[in-house]
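What follows is a set of structures to go through.
Readers should treat all values here as calculations from the given coordinates under stated rules, not as data from a laboratory. Small disclaimer: the values here were computed from a predicted structure and weren't measured. Cβ atoms are built from the backbone, for glycine too; each structure is taken alone.
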Structure I
Amino acid sequence: MNNINKKHEDLRSIGLVVFGILLNLVCGKVVSLLNLPFYFDCIGTIAAAITGGFMPGVLVGFFTNILSGITDYTNLYYGVLNVLIALVTAYFSQQHYFKKFTWKMIIPVISFVLIGGGIGSVITWGLYGNTMGDELASSLAGKIYTNVVQDAFWAQMYAGLIMDLPDKLISTILAFLIYKAYPKKFKPQRDSFHLASFSKRGISLSGKIIICVTMIFGVAAAVVTYVSFRQFRDTLVNSEAQYATDTAKFAASMIDGDMVDEYLERKDSAEGYFRIKRYYGLILNSSDRIQYLYVYQIQEDGCHIVFDIDTPDTPGSETGEVIPFDESFDPYIEDLLAGREIDPIITDDTYGWLLSSYVPVYDSNNRCKCYVCVDVSMPNITDVERTFTFRITTLLMGFFITILTLSVYLAKRFIVTPVNNLAKVAGEFAYTDDEARKETLDSIKDLEIKTGDEIEHLYNAMAKTTRDTVDYINQSQRKNEAISTFQSGMINVMADLVESRDQSTGEHIKNTSSYVEIICEELIKEGKFSDILDEEFKNNIVSSAPMHDIGKIKVSDTILNKPGKFEPWEYEIMKTHAEEGAKIIRTVKKTVENEELKENYLGEAENMAHYHHEKWNGKGYPCGLKGEEIPLSARIMAVADVFDALVAVRVYKPAMPFEKAVSIIKEGSGDHFDPDVVEAFVNAEEKIRAVTEKLH
C-alpha cells in the first residue's frame, strides 16, 4: 500500500512540475507578444514551490530556463534566479507565509525582487558590461544614468529593482491564487526538509550528504571552470595571435625589402613611402582589434623606426628614430638581430599589455631587413575572458543548486527517511505482551521499504530478526509460564505438606498471601517505601508468602497439633520453626543459579520465614530485631500472619470477630507492628473484610 501511495505521490509531483514549467513558458511568451513591461517567467515556479515544496519548485525553475534557452541561449544564464526564487518560496511556505493572503506575503515579494532585480542586474552587468541591460530595463536605466547616478552599473541595478517590484508582486499574487485553486487531489504532499541539522552527536546524514555533494561538485566545477577557462584563453590567444600574424604578413607583403634602407635614409621622399604608410593606416583603422602597426629594423643599438602609424591616442614615432629595447624583449633580441622568425609574444611594458606578432621582411639576397609588427591589445582579450568566466560560473550555480536540492531530496527519500523509520521503529520496540509484540511486527511490515539496494536488505534483515526475536520471546514466555506454574505448584505442595501436619492452621498459609497483597497495594498507593516497594517486590513476596511457615515441617506433630496451651519448653521448640524455615530456603538457594531469582524471590521468602515473628519493639524472635532492622517483607507478613491467626478457627480457640481482630492490630501499631504497615492495613479494611469473609 505504501508503494502505491508513493507512486501516486510521484505522479502528482511530476504533474505539478510539468504544469509549472508550461505556466512559466506561456506567461513569458504572452507578455513578450503583448509587449508588456513585465517578465512573468516565475509564476509557475512560485506556485509549484508553495504547493509542492523545494523539489518541484527547483525543477520548475531550472527546466524553465533550460527550455527557454533553446530559442534564446542567454536565458540559461538567468536560470539561477528561478532556482533561488524556488528555494526562497519553499522556505517561506514552510514558515506558513502563504497559508492565507496577508501582509506577511510582502516579505517573500521583497526577497524575490532582491533576487530578480538585484542579482539579475549583477548577472546582466557580468554578461553585457555597461550596456544598460536588456531592452525592458534599458530605457529606465538610461534615464537613471542621465538624471540620477552617472554609473552604468548602479543605474542598471536601480532600474532592475524598480522594474522587478510590480512584476514579482503580481507574479506572487497570481501564484498564490493558482495554489489555492489547484485541485486538491492533484496536490502532492509538500516536502519539508532541512538542508542540514546538527546535534551533540555530530552532523546529520543529510548534512553529510550535502557536504559531500558540495565538495564533489565544488571540486568538479573548479576543475571544469579552470580547464574551460584555460582552453578558452588559449584558443582566444591563439586566434588573436593568428589574426595579428596574418595582418602582419599582409602588411609585410607591401614592403620591398630592397627599399628598407632607402626608407630609413630618405624617409618620406623615398619612392612608395607615402603609399605604404597610407595603406598601413587603412589596415590599422580597419579593426578595433589592432592597437598598433609599425615596422622596425632591429640593430644592436635598438629598434630603428621604418614606419610607425599614428593612432588617435598615440602619435607614431618619426622614421629613423631609435627606440631602446624594452626588458621584455631580452629573450628575443638574439633571434631578432639574426633575422629569424619568432612566435607571437605577450608583453606588458611601456606601451601596455600587448600581444605582438613580428613578421620579417627579406631583401632579394634573402637577408632580413626589418620586421612588420602588429599589436593586439590584451585588455580586450581580458574582457572576453571575464565575460566567459562569469557565464560559466552563472550556469554552474544554477546547476549546482538544482543538483544539491535533488541530491538532498533523493537522499532523504531513499536513504534518510527509510533509515530514520527503521531507527524509530527499532527505538519503539515493545515486547511486554502479545499485543505490543504484534504491533511491533505490524509497524515494521507497514514500512514496506522497497529501495532495491542495501537499505532494503537492511530492512528485510531487521524484519526477519524481529520476527525471530518475537517468536523466541513467545516461546520463552510459554516456558517461563510453565516454570512459574511449576514453581507455584511446588510452593503450594510444600505448603500443603505443612498444612497436612498442622490441623490448627488449615488455610492459614494461603490466606496470608491475600492479606500481604492487599497491604502491598495500599502501601504502593500511598507512596510508602517507594525506594523498595514496587510491583516486582510485591509479586515476589506475594508469591513466596506461602513459605513463611515452611519451618514447621521440622516441628513434631505432637507440639504442632496440641489443642491446649504450650508448655514453656514446647513453645521454645515451636519458635524454632522460624530459623528452620530460613535454613530450608537457604538450602534451596544454593541449588539455584539465577541470581535474580535467588536474591529477589527466594531472598524475600527467606526474610519472611526467618523474621515474621520479630516485633517492632525488638521483643520478638528469633533474633530480637527492632524497627526497620526487620526486613519490610517480614513486617508486612507479621501483620497478615497475626490477623489471620486471630480471625481463623484454631483447635484451641474459636474465630475472633473481624472488628476485634482489627482492633488488636491497631493496638499493636508501634509496639508489635510497623505503624506504616498497620496504617495501610486499616486503610484497606474493606478489602481485608471482603477477603476474610470469603476465606473464612
Structure II
Amino acid sequence: MKLILAEKPSVAKTIASFLGAKTRHNGYFEGNGYIITYAVGHLVSLYDMKDYDKDKYSGSWKMDNFPFIPQDKFKFKVESSKKDQFNIVKTLIHRDDIEYIINATDNDREGELIAFLIFLMAKNKKPVKRILVNEWTPQDITKGLQNLKDEEEMRNLQAAGYTRLITDWLIGINFTSIATLKYGNGKLLNIGRVILPTVKLVYDRDMEIRNFVPKTYFEIEGSFRCENGEYKGKLVKNKNSKFDTPDEAKAIIDSIVSKEGKITDKKVTTSKEYAPKLFSLTSLQGYITSKYSHFTSDKVLNVCQSLYEGKGKGGYITYPRTDSVYLEESLVSKTSDTLNKLKKGLPYEDKIKFTKTKRVFDSSKVDSHSAITPTYIIPTNLTPDEAIVYNAIKDRFIANFMPPAEYENTEIKTDVDKNIFVTKGKVLKVKGFLEVYNKEEKDDLLPSVDKNEMVDIIEIKPLSKQTTPPKPYTEDTLLKAMKNCGKNVSEDDTTVLSGYSIGTSATRADVLKKINQVGYVAKKGKSYYVTDLGQNLVEIFPVKELFDVDYTGKLEKSLSDIQKGKFTRKEYLNNIMNFIWNSVNLIKCDSPKKISTENFTYNAKTKKFVSDRATASNKKSTSTKSSTTSKSTKSNTNTSLGKCPVCGGDVMEAEKGFFCTNYSSCKYGIFKDDKYLQLFKKKPNKTMVKSLLKKGEAKVKSLTGKDGNKFDAILKYEKNDKGYYSWLIKKDQ
C-alpha cells in the first residue's frame, strides 16, 4: 500500500475519487492500493514559551525573562484539538503494509513544513516521495504520480519553511511581550516581522496626506469653432501646460488679439491596447476587492483555495498562491487544450485564437508557480462568490488570447498669435479583447479639420487648479506596495529582486486582516488609515528595523534564497537571534536614549511633566523621583504660553516641545523636532506657539521651499477630518 498525505480533506477526497480509493474511514480513504489521509492545516506547532518551564514562565510576563531563546533546541507539540487526526495519520504511517509515503501537501514552503513536522513528530522511518502538481485534475495527478520527487530534493524548501516558522515565533514572542510590558499600558501590542512594515506603509501614506500642502497652478484653455463643429485645446509652452501664477496666465491671454486661429498640424495615429496580464494572487485580490465591496483580500484567497481544491471532482483553477503573471513555457500544450474547451459556445469564440507569445509564456519571469488560470474542468454549482472569482480568472485567461483593442488617436495643434493650443481625441475602432468584458468605450470625438484651416476663437480663459495629495491605500494598492516593498513598479517588473517583498502571496491577506483586528489600522470605505494606536507604535517603538520595508524585504529575500539553496538556515537564524538579543536588551535598558510611551501629566506642585509610570513609581519610593521623571517633557519654564484649544488647560514649554498640562488626556502638544516643519528648515518656538494659541495662526518668516528659495508664511495647527493635528501652510503674500 502507498500512503498519500494531503493538506486538507477536500484534496484528499479529490485524489481518492480519481484513484478509486472508495472506502471511507475515520480520517482517511482506502482502496485500489492507496490510503489517502490528510492534515487539517498545521497539526504540529512550536512549544509555547511556558511549555519549556512551566514554573518559570507560566502566569504573567516578566521583563527579566526576555530575551527568550530556547537554550537546547526548539520543541514541537500537537495541539489538543488536532490530536485525533494526528494520531490517525501516525497510525497509518506505522502500518506494516505501507511501502512508502507520498507527500501531497500544497507545493510551497508552508505545505512542505506541514508534512515535515508531521513526519518528525510521528517518528516516520518510511521513505517519503513528493508529488508536485499545479492543479488537482486527473491529468495532473496522473502526471505527478508518474514523476514523483525524492524527499531529498525538497530539503531546501523544508529549511525555508522551518526557518520562517522559527523566525516569526522568536520575533513575535520576544517583541510582543517586551513591547506590551514596556509600552502597552495594559494593552497587548502585537509585534510581528510582517505586521510592522505594513503598518508603517499606511502610516507614511497618512503622514503624506496629512502634511500635504496643495499648490495652485493655472492652465489656459481655448475654445474654437471650425466648419464641422467645436473643440477645446490647452495652451502648451515649452512642453508645459502649467503656469505658477494667475498673472503669468493673464499676461499671455491679454497678449492675444486675433479673432481667429490656424490649424498648423493634424496627426492621426493608431494604437493597440492588449489584455491585462494573467492574474497573480496579488493582482487578483486587488481586482476583486476594488470591484466588489463585500470582498476582502483574505476572502479572495479563501475562495481561490476552494476553487483550487475542487469539490471532490478535481480543481477548477491552478495553484493560487503565486506572485507570477506569466506561465511556464512547458504549459503551452495544456494551455491550448484548456482554451479550446473553455471557449466553446462563447459569442466571440471565432476571435479566440491560441498563440504562444512572450506576453503569456515566459519561464524566465516565473519564480515558483505560474500565473493563476482555469483548468480544463468546467465547474458546476458554484456559490455566487466562487462564480465571481472563477469568472474573473477565466475572462482574464481568455482575453489574453484575443486580438488587442485598436484606437484611432488624433492630435490637433491650433496656432493663435504664436501660442500653440493642443487638442487630443481618441476613438475605439476595434473592440478586440474588450468584448470579453462587454465594455463600452466612450469615444472622445473631434470634429473633422484640415491642416491650415482657419478657426474662430470662441473664448480663451484661465483655469485655476490645485495639486492633489496622494490617495489613501486601498486593499489593492496596499497589497501591491507589500509585494514590491513600497516601490512603485508595474506588475511584471523584473528589476525588483525575486522574493524581495513584505510577506508572501500566501500571507499578505492575513496580515491586512490582522493589523485591522489588533487596531493598528482601520478602514473607511475602501481606504486604510493608521489609528492613534498604530501611529503611537510607529513613532515610539525603538526597534526601527522592524518597520523598515527594506529590512523586511531582505529577510524575505533570504528565506527565498534558502529555498533555492543559496543561503543557509544556520546563518539566517544566527543573524535573527543576535538581532533579537540586542534589540530586546536595547528596549530594556534605562539609558537616556530610551523612548517611553507612557502618558504625561503636568504636576503643578513640582512644575514638571512626569509619566504615569514615574508617578506610580514615586508612590513606592520617593528616592527614585528624579530618575523616573520624564526627561523628554521636563518643564523649562513655569509660564503659561496660552490656553489649550482642546481642553482649556495651560500650554507650557518642556524640553522636547510645548505641551498642555492635561496632555495625558487631551494629547495637545507641538514637538520641537516636528518632522514636517523640518522639511522647511524651521523649528517651533515660544513666539510661534503663543500666536497659534491666541490667534489660531502664526506668521513665520524665512521658510525654505523645495526649490531652496525662502518665503514668509502663515501657519495653522488644526485637527483634520481624521481627528489628527496637522500643519496648514499658506504663503504670506
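Supply the structure label, taken from I, II, corresponding to distance in nm of label points 7 Å out along Cα→Cβ at positions 236 and 572 with the calculated value 5.1. Walk me through the intermediate numbers first.
Details: I: 11.9; II: 5.1.
Attributed to the structure labelled II.
semi-axes √(5λ) of the Cα gyration tensor in Å computed as 106, 32, 21: which structure among I, II?
Working: I: 106, 32, 21; II: 52, 47, 18.
Only structure I yields this read-out.
Given -10500 as the derived value for helix-only ellipticity at 222 nm (-39500 (n - 2.57) for each DSSP H run of 4 or more, over all residues; to 500), which of the supplied structures I, II does it correspond to?
On the way: I: -20500; II: -10500.
Attributed to the structure labelled II.
On relative contact order in percent (Cα under 8 Å, 6 or more apart), which of the structures labelled I, II is highest?
Working: I: 9; II: 13.
Structure II comes out on top.
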